[in-house]
Each structure stands twice: as structure tokens, then as C-alpha cells.
Structure 1
Amino acid sequence: MAMWLSQIVQSILKAVAPGASDSSYPIGWLWIDQVLDRAYLLVDVTAGVATWLEIGAGGGFVIVQGTVTLVGGIATVTGPGLWTVETEGAAATDELDKIVGLSEGEIVLLQPAANARVTTVKPGTFMDLQFDFPLNNVAAKFALISAGSDVCEELYRASNT
């Protein structure tokens, strides 16, 4: 699991956790503490002070949650982590407009259930992203962070097409 995440985002491997003074990296940078087996994502740098968000829980890297099936464009998740997105009724295409079930600051990583079923993540009231992103192959990954009130903001996207 950790392999693909470190391959799709800019990352650094260290023997310590990041601190507030580690502010020279761009937003979205992944910091992996190899000693404690923990990963952190840089979510903000204000006035030279970095805010790093730990990904996963305890000694885990990313929590693999399972499959979430869209209903009316909404994915109802039970927490942060890696979610495989299934289209409603196993349709060939679907659109993801909203994710519910996250607390502010929690991160979800999305991947498609199958190459034959394309879920397009759409910008809108509840999805703060610049443009559509099709989860159109099993290598595609999309990460969002909850801003609270069922609003999610894009962290990064990766596709192998």
C-alpha cells in the first residue's frame, strides 16, 4: 500500500517526524518517517510554519476501508483511508459529487473498482477541485481532505493513462 502512495506524490524518506519548521516543501508533499512507520502530508504553510497531517492511525500507513458504492452521486464513507469506488448499480459511468462521513482534516484516497466502470469526480458545491477527474483505470488515484460540512478539497490526483 505505501508503495503506490509514495510513487504518486512528491515525497521524502526520513528517520524522524516532520515539524513546524519543515516548511520548505510544497503543499501536498508526503513525508515518510521510516523509523516509526508513519506518513505525514503537508497541508498548510503560513508565515513559515508548516502544518503536517499524519495519514493513517497508530502504526498504520493508510487504512484500507473497502468499497463504497455511489448513491445519487454521493459516497457515504465511515472514515478516512483508501476507498474503492463502485458506480451505482455497477453502471458503466457515474459521477461523484459529494462525500459524507468524514470529519474536518480527514483524508480519503479513492480508486476505481474496475477499468470497465468510470466514476468521474466532479467539482461543485461539495467538491473543491479545478476540473473533472475520471477514475478510469485501476491505477488512477484521487486524494481529498475534508474541510468540514461535507466539503472536500483536492490534495492530488494521479492517473496511469
Structure 2
Amino acid sequence: MKNTNKSESEILRQKAEELLKEKSEAKILELIEELAFENEEKAKRADELLIANKELAFQNEEKIKRAAELIVAKEEIAFQAELIIANNKALKLAGELEIHQIELQANQIELNARNDKLLAARSAAASEAKNISNYMILHPLVILLFPEKEKSLS
């Protein structure tokens, strides 16, 4: 019975070792499956990150294009601002020109009025000179014809 026991115990021992071996193998297989699953998940995540990187690269290109557009727009605004400043200066000069034209017209009106007064004064002076001339011519005749008027004419 001892031999049988030994052989039974050896058999039991072998069975126990096999069970331990099988459990270890099962555990290793389970860990390998888990690692495989994790590697698949990591590969999926890596693919997602590649897609996200491509999207970010595209967005960066779009931002660069937009920045270039904004630079052009800024230059256009600066040019338009210069045009507005030049236009304002032109409007100011036009206003000053209009003021000077009005002043020139006023001066011309005043000059015409003075010329009219001068012509009237010349005409009056010529008329007065003619009257004086006539008086000098007629005065001696009046005195000769009307001696009593001599005192009132002097």
C-alpha cells in the first residue's frame, strides 16, 4: 500500500503541479490577452492622435492664411486712413480757398464801389471846374451888365 500510496501521492503531486502550471499558464494567457487588448487600445489612441495632429496642422495652416489676410487688411486700412487724412486736408484747403474767394469778391465789390465814388468825384470835379470856368467867363460880363450885382457875386 505504501507503493500505491507513493504512486498516488506522486500522482496527486503531479496533478497539483500540473494544476499550478495550468493556473500559471492561464494567468499568463489572461495577462497576454489583457496586454494585447491594451496594445489595441493604444494603437486606436495613436490613430486618433494622428488624426488630431493632422487636424491641428490643418488649423495652423488656416490660421497662417488668416493672419496673412489680416496683415493685408491692416495695410488696406492704413492706406485708407492715409486717404482719409489726405481728403480731410484737401477739404480744409478747399474751405480756405472758398474763404479767400469770398474775401476776393468782397474786395472786388469794395474796389468797384471806390471806383464808382472816384468816377463820381471826378465827374463832380469836372462839373465844378466847368462851373468855375463858366463863372470866370461870365463874371466880368455880369458885372458889366449888372453893376449892382457885383457885391452879391463876390
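Read the figures in this text as sums done on the coordinates, not as results from a lab. Model, not experiment: these values are computed from the prediction. Cβ atoms are built from the backbone, for glycine too; each structure is taken alone.
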Here FRET efficiency 1/(1 + (r/R0)^6) of positions 82 and 122 (r between Cβ atoms, R0 = 25 Å, to 0.05) was calculated and came to 0.00; which of the structures 1, 2 was it taken from?
-> 2
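Upon calculation of mean count of other Cβ atoms within 10 Å over residues 74-81 from the atomic coordinates, which of the structures 1, 2 produces 10.0? Could you put the intermediate results ahead of the total?
Details: 1: 17.1; 2: 10.0.
The correct label is 2.
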Could you tell me which structure in 1, 2 was used to calculate percent of Cα pairs over 22 Å apart as 40?
-> 1
Which one of 1, 2 has helix-only ellipticity at 222 nm (-39500 (n - 2.57) for each DSSP H run of 4 or more, over all residues; to 500), as calculated from the coordinates, equal to -1000?
-> 1
